[in-house]
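Structures follow.
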Structure P
Amino acid sequence: MPKFTIDKVTISYEIYGTGKPIVLLHGGAVDFNYNYVKTGWIQTLTENGFQVIGINFRGYGESDKSNDPNFYGTTNFSNDVINLIKHLKFTNVCLIGYSMGTLIALDLLNKHPEYFSKAVLMATGDGLIGIPPFILENILPGFAKVFSYNSFPSHLPKHISAYWNFINEVGLDKESMIALSLAKYPTLTAENASEIEVPTLIISGELDLVLGKGKKVAQTLPNGEYLEINGANHFELSTEKKVHQSTIKFLIKD
């Protein structure tokens with residue numbers, strides 16, 4: 001697995017296929033492999049002319065880890081993505097974000113739009129622009145408590161306790177995940193989002209109890225589109241055939 005180091009922080013990543021580069025940002029409590037490889041995204045994208053670049057955020061995979069919340073957060077994650085793009089000498093890439101990865105993706109589209117031609121944000125909602133109740137910067141600190149349990153927290157709602165299972169199934173470091181949950185993830189304002197001109201597709205699940213739905217985000221973006229998958233929850237979107245097909249259709253259209 002290739003790696004690069006900048007400012008004494010080492011980040012691991014994976015590359016698949018050839019063609020137009022597309023960077024994939026995974027969700028919280030899962031790594032790139034769990035979020036995208038196991039769910040068929042590599043095949044979907046490479047068969048349609050894309051070169052897939054999958055980053056493992058700080059705290060995940062073989063990337064560096066820390067028990068200090070200041071090591072994580074939106075700014076550090078976003079900078080790692082830009083440094084990876086520079087490291088690979090790309091100038092025009094597509095972008096996919098899932099769940100927590102959509103928060104980083106929107107920050108990138110706001111601060112570094114010159115690097116991106118199109119973006120797809122999946123399993124996300126209007127909390128990205130500060131519309132309650134699913135505002136990620138307010139939700140994430142609660143996961144620190146979820147991760148701190150020594151045994152499965154069966155008393156919690158299933159869509160919350162599932163994250164305890166994820167960090168154990170993926171083999172993530174518990175203390176790193178707790179620190180990551182306590183980092184700073186400021187919400188982008190609707191005014192800032194309205195200045196993002198990169199064409200962006202927002203895909204939400206009808207039954208998403210984690211981050212809700214993102215129709216208002218799509219309406220706020222000048223070139224935003226919205227797709228809602230009937231009957232799908234936060235976790236099912238990654239394997240939904242319609243999500244794969246719609247993503248490709250959006251990315252390859254003129």
Structure Q
Amino acid sequence: MLNFSANLSLLFRELPLLERFAAAAACGFSAVEIQVPYEFPAATLASAAREAGVRVVLINAPMGEHFGRACRAEQSSLFRADLERAAQYAAALGAPCVNVLAGCAAPDERAACLAYLAESLSLAAELLAAVAARPLLEVLNPLDLPGYCVGDFELAAQLLPRCDARVGLQFDVYHAARCGLDPVAAFTRHLLRTAHVQFADCPGRHEPGTGNLDFGRIFDAIGTSGYRGWVGAEYHPTGATAASLAWLRPTAQG
């Protein structure tokens with residue numbers, strides 16, 4: 001049985017954010033995730049989730065201007081402030097996972113940035129543990145985001161053992177496909193460190209059925225793997241969100 005969550009930063013955008021919690025619940029989701037929750041007070045978001053009867057299972061730490069600061073030593077004070085703010089929101093929302101985006105690095109500084117990133121993620125693990133949350137590292141593909149510090153799953157696999165053991169991998173089916181990988185093989189390869197899964201079809205980053213990926217095979221592989229975390233729908237619907245959910249109806253929802 002797969003446990004699906006709705007990413008409210010991409011889904012239900014036809015509604016204001018505070019109304020998306022109830023819309024997700026009405027469509028059968030029991031959990032949601034939010035990329036950027038900081039436009040509203042945490043208590044306001046927590047109230048909306050509580051009234052809708054959904055859990056918030058993932059938020060992103062503040063990303064700054066360049067998809068994160070975690071790899072940038074010169075932004076260490078800003079990064080710590082980002083972590084403290086993320087911890088406050090994770091505590092208020094009861095979110096167990098926080099995606100800590102790495103940021104960008106030029107080729108000649110990548111090695112130093114990766115070493116600092118391992119330190120930053122370990123710091124994040126310490127700070128977030130105080131609010132019963134853990135940090136996640138996400139791979140963002142180099143076609144959509146050239147220069148991102150961690151644009152390769154094997155690089156992530158080499159980095160994670162250098163981090164605190166509480167740091168997990170956020171495995172995104174779409175980014176794996178954009179990296180030229182078979183998402184099932186990549187998921188299986190990185191299963192042991194995976195703490196959260198997200199998906200969108202590829203190409204296009206829209207709902208399943210709009211691209212080339214076989215989601216029957218992908219969902220079956222996740223469901224039989226022993227993975228027990230959440231599987232986040234993080235795509236841009238081609239129309240109204242409710243009309244994009246044909247993939248959800250034949251699938252068991254936890």
Structure R
Amino acid sequence: MSVPIAIIYCAVLEDEIETFAKDLSHVIRLEKLPQGLHNEPDRLRSSLQAIVDDIEMNTPEVDSIVVGYGLCSRGTEGVVTKRCKFVVPRAHDCITLLLGSKERYAEYVKAHPGTYWYSPGWNRHHIAPGKQRYETLRAQYAERFGEEDADFLMEEEQHWFSTYDRATFVDLRVIPSESDQEYTQECATWLGWNYDRQVGDPSLMQALVSGVWPADQFLVLEPGETLRMTANEQVIEAHHAS
């Protein structure tokens with residue numbers, strides 16, 4: 001029998017987490033955080049810690065708190081529990097969860113280092129690189145700073161995108177994704193990037209919600225422990241919180 005768990009997850013993964021957790025009696029509580037917190041690691045850390053504290057105080061039946069996050073710009077480092085176990089996938093970010101393993105993620109990035117990832121959740125919750133992003137940002141910049149400064153700022157934005165050459169769409173086929181695939185292809189064409197589609201593997205996401213966490217895929221922390229990044233294929237390791 002699986003232990004009672006709570007799951008805290010990024011909105012980018014809402015369809016997948018909510019689908020796989022549906023009707024699982026040991027999933028006591030689901031908490032969704034907005035996309036984009038990884039851009040502000042301190043804010044991600046404080047947001048996670050606040051929900052962890054609330055779960056431990058107000059949901060006493062929960063034994064373990066699982067996060068639908070990876071290292072995520074190191075924003076999960078420093079989060080600590082007082083009572084519950086804290087379970088984190090061995091992943092740099094949510095793309096590993098969609099692909100199914102850190103090994104598959106590492107192999108793909110090694111072969112295609114200029115990859116920008118798209119998914120149904122990413123497409124819904126932020127404006128990905130492409131024509132729509134360009135036009136939306138330029139209009140915002142022009143309104144705030146004027147036309148000349150808007151052109152300069154967009155040149156800087158496009159220079160940042162020059163480090164990428166591939167738009168890769170990945171999904172677990174939890175929801176219909178044809179329109180998201182077409183959108184990603186349109187973005188790739190407009191940017192002059194290559195396009196690829198990868199079918200996701202649900203096994204890691206299913207393990208996350210299952211209550212059974214293999215050590216090669218998850219780090220299970222005891223109360224008072226936190227995580228820190230490693231320089232090896234394990235991605236993260238346990239560390240006693242100061």
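Which of the displayed structures (P, Q, R) returns the greatest value of mean projected area of the Cα convex hull in nm², for residues 91-194 alone on calculation?
Values: P: 7.5; Q: 6.5; R: 7.1.
Largest one: structure P.
State the single structure among P, Q, R that was used to calculate distance in nm of label points 7 Å out along Cα→Cβ at positions 35 and 67, giving 1.1.
Details: P: 2.6; Q: 1.1; R: 2.0.
Matching structure: Q.
Values in this text are rule-based calculations from the coordinates and carry no lab data. Just so it is clear, the model here is predicted, and its values are computed rather than measured. Cβ atoms are built from the backbone, for glycine too; each structure is taken alone.
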